[in-house]
Structure I
Amino acid sequence: MHRLIVAGFLLLFFALARLQILEFSKYQQLSQANRIRILPQSASRGRILDRNGNVLAGNTLSYNLLVMPQEAGRSEGWISKLSAILSMPQEELNSKLQKKNTASFAPALLCENISLEEAIAIGQLKYDLPQVVVQVVPKRAYPLGNVASHVLGYIGKIDAWRLEKLKKYGYKIQDLVGKSGIEEVYDYLLRAVDGGMQIEVDNRGRLSRVLGFKAPSKGKDVQLTIDLRIQKIIHEYLKGHTGCVIVLNPLNGEVLALASFPDFNPQIFLDGSPSAVNRLLNDPDSPLLNRAISGLYPPGSIFKVIVAAAGLEKKKIDARTTFFCPGYMQIGNRRFSCWSSHGQESIFDALAHSCNVFFYNLGLRLGPQLITKYAQKFGFGQRAGIDLNGESAGYLPYSLWERIKRRRTWFSGDTANLSIGQGEILVTPLQVARAMAAVANGGKLIQPRLLESIKDEGKTLEPKPPQIIDLGLSEENLRIIKEGLARAVSDSHGTAYVLADAGISIAGKTGTAQVDSGQAHGWFAGYFPADKPKFVICVFLEHSGTGLRSCLLAKKIIKRMLAEGLL
């Protein structure tokens, strides 16, 4: 028995020796960490500005109510006073307080986003309510509501997969992060760096002393190429339609306006109830879908511009080539129709009148491989590279990969359909705008961009210039195409003649894209002034029936820009 007692004491001695000598540094670090705490202090997220410095997304002040647990039990009646100010039952406040019970030194968040009036009322009773503190924190604000919502995007609490991906960059649970649009793409610039106090507490968790202070650092301001004046005009006129409008500078790819409708108010994701957010997420009209970059649609007759460029460059036609249009073309045992009987048509006439028969003939001369090659040259079947997430690449049915994957026979009728932008081809409105810009600027394929500059502590940082690709098109062939597009507006039989009295010279192409169900989609893509293009506009309207409605909407926008001195 004596030996067992001795052995027990020896074991205890060695265990204490191991803890106090061998593992001293480990437990010293744990002890040190246990008595040092961080009290965070929030900073403002960077602003999003338009090209003229107007605030598209900024910050406002929000008021949170904190409770000091070590003071909570020192007086009675404070819960009832607080209940009266917040119009909240005492039982609910007690329940919140129990759930927020933390270390006694640390303020616990009791209520978020109390009103300014409530904050003032609590401040006036600070001697009666020593248990509570009103914390002023910056909060994201979208002063323009739905305007430019698909460009700006929205922010929300970080989710599990983003946290896993971003935690190595300092992101934490409960952080607010961008979840779409500019807020997401440039979150690393806009994101604030929180500061706070490092404090020491005693063994009872009470504040002993302040060890250090780190000032919070606001996020960088991001200035966009968007012109709020044009964006507001488009927002006003697009409302009530389903579709999108893009206006860009054809020389450098600056996106001056981009709007998709239905749209949404980004503030809902911060202030809205869960039911309001769910309604938005499950809305069958898809208001969160950015139709300008993510929507996929057949281009219809807009695609004839690409086929015309291929035909001229490959010398399958020239300015003197004509085809006769009796209103249809027989290919095999199927009749392919035109929307009118145009008679003898040149390339100028075919672009102005949007003659299907001319392009059926030209498409058969080119073949699907050459058509696809030039479609890819003009940026179809690939992402345009705009600085927004969720951009679609589109679909070219005769690409090599598709032919291998599907092992499908390709018929002459498929080529005829492809030559007028029908069949299985799918494009985004941004790709159409980019292709039209290549015609307007003399054969340069530009990369659309939204970021103009970054503002950081009084300094302005500019991003590297976007990529510009010379397509190698001859000046004469571009002149022919431009003349055809100008005639589409100036010719009394042109499909865009309704734009002739817009007050400025316009060139462009309409499109009526047939779909499997419902009315056809309507397109207009063009540029102005026609002789020296400064703006490219693409208007797309879902199930509008014809391209005429898109032309009328483009006309309203251009006339308003002219009236407001923006041209």
Structure II
Amino acid sequence: MRAGIPQLFKGGTKHQTGLEMTVRRNIEACVELAKLTRTSLGPNGMNKMVINHLDKLFVTSDAATIMREMEIAHAAAKMVVMASEMQEQEIGDGSNFVVVFAGELMHKAEGLLDMGLHPAEIIAGYELAAKKVSELIDEIAVMKLDTKDMFDKQKLLTGVTSAIASKQYGNEKFLAPLVVDACLAVMPKNPANFLVDNVRIGKLLGGSIYQSELVKGMVIPHDTTGTVKEAKKAKVAVYTCGIEPSSTETKGTVLIENAQDLMNYSEGEEKQLMTMIKSIKDAGVSVIVYNGTCTDMAKHFLDKFGILSIKISSQHDIRRMGRAVNATPMVKLDPPSAEEVGYCSHVFVREMGLDKITIFQQDDKDATQLATIVLRGSTQNILNDVERALDDGVNVIRAMGRDGRFLAGAGASDIELARRLAAFADSRAGLEQYAVRAFAEAFEVIPRVLAENAGLTAMEIVSQLYAEHEKGNIKVGIDIEEGTIRDSVAAEVYDHLNAKATGIRLASNAVITILRVDQIIQSKQAGGPKPPKNQGHWDDAD
């Protein structure tokens, strides 16, 4: 019999316990994860080249993409990754902040353990600090947008530019107006109901980013089915089926005794299809969007009656097309009623590079629920990276519709939170004051990393920021271009308050959960014996 606790488990089960084996190892994994992504934080963040298990290449500074493709196996680090994924789902921006801040909280917790504090005392202090931060963060807001401001292009630009600059520094002056115009084109009367899915991004290889443009409507990345290539002031019918002779629900057998019967059968099919397409034309339809197959005979009749037809394979895109032209998708090839027909100002085929695309464009006076940004770029990796930056911008506008408060950016809000939380720690009498002060010092990591990534002396910049904030200048942040500090609000650099508050909450919850772990029990993996590992360096543990 195996002695001790292993006798409780099956053979091959790993069991770790104690401060050194569990808490410190978990801290080490989270700190290493934060070191990996922190160099990608901010406008001067470096790209990571990730090759996933399918040999697909990703070159990006977007932390959400990096962690999704890295397949992290460590259980504690996975919890931090899950927290950043929740930030991406809820806010759409700030996933790197969650990882970097959680890693710094873990690093500070390790220092507290070295001082002799028990994990329970650290957890109590972190919980107290997180609760206090949620109160302090509301006090340092520097700008608030109301519902009317959500229809003001200049006000929206102030909020979006910083989010795009953090991913595409240097291109934000061109990309931010594209995002704002796209969002304004589909903005509902109540901005809180804004849907991110209504702003689509189409990627076309060739050209430069500055040849990208906005289409008020939808872009299909291929040619039309027939020879008709343009329609103006078009009535549009959207079908979720194909354009072919109708068939019965049940199986049937047709007995053909001679050649004349065969000719009559084929002729009857032709007449039926021609009558169906003619009836659709008589209903005023000049553009058909369909989902299934279109027979050669159907193409002939569509061209004969001058109807532009295009296939969309995706059911999701069929529904989006319905929103773009205000049409009701129909499941059967019947003449549409007046309520089911959509309208589009101009449908046309355009050649961009070597590709032909079909554009459904609405005039400014015509309403649509969909806008498309057509991105141009020299490589697929550049297009994907710009798409992620635009997606962050659209998500910020969605967040602005729900909560229009902003903090001073460029590390200003982080230093102010650190300063105020440190003052709060001094007012506490118990041992948790050390954990609260460590939580406050963890906020310094953001301005420190921004300075390091810009090639500046981090300690000097952080000291200057503290000196200014002690004077009451809570808007002062880092100017990475001049290598000094300046008023972030004057430079129009902002952080969305809800994004920051959610990131702090998710990071602190993940850290507290990990610190509560005192034993790790890992079952033996299924699948039989594994092949022997390659012989590594003798210093590496087997």
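Identify which of structures I, II gives the largest calculated value of FRET efficiency 1/(1 + (r/R0)^6) of positions 237 and 365 (r between Cβ atoms, R0 = 35 Å, to 0.05).
Of structures I, II, the maximum of FRET efficiency 1/(1 + (r/R0)^6) of positions 237 and 365 (r between Cβ atoms, R0 = 35 Å, to 0.05) occurs in II.
Here the criterion is relative contact order in percent (Cα under 8 Å, 6 or more apart), and among I, II the highest value is seen for II.
Looking at structures I, II, which one was FRET efficiency 1/(1 + (r/R0)^6) of positions 341 and 477 (r between Cβ atoms, R0 = 41 Å, to 0.05) calculated from, given that it came out as 0.15? Source structure for this number: II. A value of 1.16 was computed for Rg/Rh (Cα atoms, Kirkwood Rh); which of I, II is the source structure? Checking each candidate, the match is I. Ranked by distance in nm of label points 7 Å out along Cα→Cβ at positions 85 and 373, structures I, II are led by I, which has the greatest value.
Going by FRET efficiency 1/(1 + (r/R0)^6) of positions 253 and 381 (r between Cβ atoms, R0 = 30 Å, to 0.05), which of structures I, II comes out largest?
Ranking I, II on FRET efficiency 1/(1 + (r/R0)^6) of positions 253 and 381 (r between Cβ atoms, R0 = 30 Å, to 0.05), first place is I.
Could you tell me which structure in I, II was used to calculate helix-only ellipticity at 222 nm (-39500 (n - 2.57) for each DSSP H run of 4 or more, over all residues; to 500) as -10000? Clearly, the read-out refers to I. Computing FRET efficiency 1/(1 + (r/R0)^6) of positions 149 and 437 (r between Cβ atoms, R0 = 41 Å, to 0.05) across structures I, II gives 0.60 for structure II.
Bear in mind these aren't lab numbers, they're just calculated from the coordinates by the rules spelled out. As the structure is a prediction and not an experimental result, all values here were calculated from the model. Cβ atoms are built from the backbone, for glycine too; each structure is taken alone.
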